[in-house]
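Below you'll find a set of structures to go through.
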Structure I
Amino acid sequence: MVERFFEYLQKLISVINKAFVFVASLMMAGLVVIVCIDLVLRYFFNAPLLWGTEVTEIFLLYITFLGTAWVFKEDGHVVVDVFTGQAKGRRRKALMVIGYLLIAVVSAVLIYYGFYATYDHHRRGVFNPTILETPIALIIMIIPIGSIPLFLEVLVKGWKLMKQS
């Protein structure tokens, strides 16, 4: 029963990750286009995009949180494996469990406080005082949304780790 739950959860996270990485890839392509256009307009016509910097900042935040769970799943993140690289067997497994627990706690905090902050900014109607006047809630909502698949991915990887002998 528990095994089927984690198999289903893994498939669900896989679908979410593929969608998130696709959107992040589109944003990365858009980011490149915006920066190139802004560069040409700024240096050749002395007329930069007034909204270019704001959009690229938002895209960078979104790309980060849309790709976090996928990077964790693929072990593509930067790690300092001073301890786990030297450890063997049960000690290595214990260190990995501790690492997963820390990641789970951080992602849970990001989910909780991210939704709280997003709701609070939305309720108060706070916006970014720039050209676009983007509502802050729209900017920061990606933090809890992107942290949910990370938390679930930690659960799945932790379950797999615990199943190993």
Structure II
Amino acid sequence: MKIAVWGSGSIYEAAIRACLRHGIEITEADDCDVLLLANYTRMLKAPDRALPRVGPLCFHPSVLPKHRGRDAVYWTVKMGDPTCGVSWFWIDAGIDTGDVAATVEVARPDVRPRELYEETLVPLGEMLLDSLLGQFKRGVFSRFPQDERFATYEPPRERPAAATTER
């Protein structure tokens, strides 16, 4: 089993740790079985989706198909969702629409989005990835279609305009 990991931040670091715990070789994308996308925020183009032998697997900080889109954690808190969770899903040509490999849902603590992500969702994502990597080593690559009846797409949140200073 060879895995390439693209991304940044704490979930990227968690993905690397999980691979190392499982003794999985981390390699370049052109020689991998699975391409893990951990905090990878761009659309993956078709040539890159075709690189891994099994497929590209992406972390998403919601229970898909709910809160598809860029700011899932923000919308989870803003909409007052009583639960939160994470998904690892197989990338397709859509936006967060691919088959789910695994997901987990828990009660949402009453914290700000950043704390929710770092203190709850990243550890859940790492735990779930540990389980998936164990399956991958046995040749099991789960794929469950998302139920489109429950799909929601949230827009990118509005960012405050950059302050300008006049002289």
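Derivation of every value follows stated rules applied to the coordinates shown; laboratory data play no part. What you are looking at is a predicted structure, and each value in this text was computed from that prediction instead of being measured. Cβ atoms are built from the backbone, for glycine too; each structure is taken alone.
For this structure, a couple of remarks:
- When mean count of other Cβ atoms within 10 Å over residues 1-8 is computed across structures I, II, the figure 18.1 traces back to II.
- Of the structures I, II, the one that 2.7 was derived from, the read-out being distance in nm of label points 7 Å out along Cα→Cβ at positions 121 and 145: II
- Entry that produces -7000 once helix-only ellipticity at 222 nm (-39500 (n - 2.57) for each DSSP H run of 4 or more, over all residues; to 500) is calculated, selected from I, II: II
- Structure with the greatest value (metric relative contact order in percent (Cα under 8 Å, 6 or more apart), set I, II): I
- Comparison of I, II by distance in nm of label points 7 Å out along Cα→Cβ at positions 73 and 89 - largest value held by: I
- Label whose coordinates, when FRET efficiency 1/(1 + (r/R0)^6) of positions 17 and 41 (r between Cβ atoms, R0 = 41 Å, to 0.05) is calculated, return 1.00 (choices I, II): II
- Per mean projected area of the Cα convex hull in nm², the highest-valued of structures I, II: I
- If semi-axes √(5λ) of the Cα gyration tensor in Å, for residues 81-152 alone is computed and equals 38, 12, 7, the structure in I, II: I
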